[in-house]
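Given below, in the form of structure tokens, are the structures.
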Structure I
Amino acid sequence: MTMISDRLLRSLRERVPGMGLTREFYTDADIFALDLERIFYRDWLFVAHSAELPEAGSYLTLQIGAYPIVLTRAADGLIRGFINSCRHRGARVCPDAAGTAARLVCPYHQWTYRLDGRLFAAPQMGSEFDRSRLGLKPVHCEAVAGYVFVCLAEEAPDFGPVRGHLEPYLLPHRLSEARVAFHSTIIEEGNWKLVWENNRECYHCAGNHPELARTYPDTPTITSVTGAADDPRIAEHWRRCESAALASEFKLSADGQMRTARMPLLEPAVSYTMTGRPAVKRALSDSIPRDLNIGALLLFHYPTTWNHFLGDHAISFRVLPLGPTRTELTTKWLVHRDAVEGVDYDVDELTRVWIATNEQDRRIVRENQIGMNCPTYEPGPLSNVTEDGVRQFIDWYCSRLEQRLSPDVLREAS
């Protein structure tokens, strides 16, 4: 690990600003392993919506690298995260994606756990067996404004800055009271960083996303991370939204990890549909004026999620790396919990734009990865007009990786 860490540090420090990353960052198995170890296993990761765990006994599962995770909601109402591995012989306690149960029972030898992780029963283990020492191993878990985050590190970073940043923007949307109307998971045949880089620019939108282009502007001040405050249309949109007590102005965290901003759609659109009209008759939140076109609240939090919050529904995207050139993308559409399918909304209309956009991006990322796999690939310059978001993501990634590699290299070299 010392050799690859040392080599990577040199690459990071010799990187030319304004250029993409070199080929190895998107193809090398050792670098992928470091991405998992130094970023995905140490940062707060968005994993689910609290609305997906609506009652005591609800649980859901996911896989983050080598870690199988189960989220539960116990009788006290708290959402908790655990390693989904039985403390007996290691089998997954919950093999299903989601469900409801009074207790979690390992299907291998029927070791049984309470929803708060404590071991409840272990058949035929003898009278001297001490159940208190063998509860499910917990992971750090926090819920904020309907979003659930976990951290796999032994000591998690302070969640306070995340909560403080997100709550003012997200709380009016009342997502903890919403429900998931539809979800989709696709596999993109590309490195997770390519998935993010493709998301962070709209240089490609006009030529590749005809459905999205009906409502989402590809203006650099909207799609980038600079210049929004200087755009009169955006400033006026912020003024109207702020007058309705909606936090709206562009906010980028000091470390570059998360961004929120409420941006206008192409007039007169109010939602991501083929017509621009609402996909859901019932507004997502009763706290937001129905006659106010709030556009789309845009949120990203590296390395796992970008999001769009509209007046009638919200859309979350979750990125999880599967291998050096494979990435899982899960998209969820949230509506008011009382909205009725077939009455208040049609699933096809609700999901059409982003299902099409995701499929188009899947093809783009695959072709991007194929080109980068070529031994002669060299990164070119990023557009200083339309790819500022890509530059910002790359800067965040390099800074994070360098920060977490440097202590190890210094320690191992001493």
Structure II
Amino acid sequence: MTTDMTPPEWMFQPGDPGPMPDHRDYGDFGFDHPAPASNVLPLRTNNGPRVILGEAASINPRPFTFRPASDLPPREWLYGHHLIRQYASATIAPGGVGKTTLTVTDALAMASGRSLIGQKPHGALRVWLWNGEDPTDELERRAIAAMKFHCIRPDEIGDRLFIDSGRDQPIKIGANTPNGPTVAMPVVDALIEAIRSRRIDVLIVDPFVSVHSMPENDNGAMDAAVKAFALVADRTECAIDLVHHSRKLNGADADIDAARGGSAIAGAVRAARVLNVMNKDTAEALGIPADERRSLVRVDDAKSNLAPASSARWFRLASQSLGNGTADRPEDFVAVAEAWTPPDAFDGITTADLLKVQHAVDGKALRENAQANDWAGHVIAPLLGLNSQDKADRARIKQLMRTWIATGALQVERLPDDKGHSRPSIFVGEWAVVND
């Protein structure tokens, strides 16, 4: 069956051209001939945006008819509030954070219908993971390692998972041609037919840069490329995740504005998440050793136009052995993702412990500043079985004190020291009540 691939108007910026006559054979969807064609969308020419003149098209505004909200179908979220049918979403992260490890785990979670790293899929879904960087056998290593780590049996996935490497099955939805940035409609058509024929619910494209060769800083080109995938999602009723690199951040955390290239990439998707390795300040506050923090990755909802933004989630990069060693080569170890929850400073701390702390600091005017010799934390630590000289315990004590101050159990007053300088000191606020 041939799909009607007349591009909808929402795929174009003002001044972008429509289809042009086709006088060439595209073969395998190449871009080797500069002539414009009906199955590609040249966004502009070397002389600027092309304006197509012709007869006025028929435009008919659709009148709104009210209906009860209960008659409206709910939005078809498939994976948390990140992936939804008929929309393209984005995953944005710096290099080396674990994007591919996460997407493999996401694919297995959705194909098996299980919550592997904190996101519950909407049932067992048919998932296509396309990776433009790694060879097929490496993608298989990643998938099998994750299955071993999460104890996923092959029958839990069945025939619902599809994995392809761009080295074997390239997909190029857009290119920079002599006529300017161009979207190849034959590729869009082929994607739609492939997704329909396999009844795919979710397509993961990792990374987005591998499916086009258009200039990333060209907002018109990027808008068209993302909206081409939005068209695929709309026509097939699948959800699409475009995995995209952030620009170099020099140690700063990535956000929605950190997506590499034009801002249209972030603007054209309906939901986006960003990944960041735990920074030094957070690691210190949580008492995480420096050699462990880089394996801990935070996932934030950076853009959620269709749902409330959820709180940050974390995953940890672990290592899984494959047991595939031979006589002359050692076995492989592969990175896998597992859910991780930050430690709670109040784990094991009771109201009775707080009361002991209050009695210990009462009337002593101990300092709030952890650098002071008479810091209140030095007195608090032994009462809670902690060591105020240990970096992790010290961070935990500071978190406990901040919380108790915020809730009024402790309070800070400024008192003069022996040199007459005003210093913040700790006093008891509202006394804790322990119920027998």
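Worth pointing out:
- Which of I, II yields 1.09 [Rg/Rh (Cα atoms, Kirkwood Rh), for residues 95-278 alone, calculated]: I
- When P(r) over Cα pairs in 10 Å bins from 0, in percent is computed across structures I, II, the figure 4, 17, 23, 19, 15, 11, 7, 3, 1, 0 traces back to II.
- Sorting I, II by FRET efficiency 1/(1 + (r/R0)^6) of positions 199 and 223 (r between Cβ atoms, R0 = 35 Å, to 0.05) from high to low puts I first, with the largest value.
- With mean projected area of the Cα convex hull in nm², for residues 247-326 alone computed over the structures I, II, the top value is the one for II, the highest of the group.
- Which of I, II yields 0.20 [FRET efficiency 1/(1 + (r/R0)^6) of positions 263 and 335 (r between Cβ atoms, R0 = 25 Å, to 0.05), calculated]: II
- Answer label among I, II for the case where mean count of other Cβ atoms within 10 Å over residues 103-110, calculated from the coordinates, equals 26.1: II
- For 15 (relative contact order in percent (Cα under 8 Å, 6 or more apart), calculated) the corresponding structure among I, II: II
Values quoted throughout were computed directly from the atomic coordinates according to the rules given, and no laboratory measurement underlies them. In this text, all values refer to a predicted model and were calculated from it rather than measured experimentally. Cβ atoms are built from the backbone, for glycine too; each structure is taken alone.
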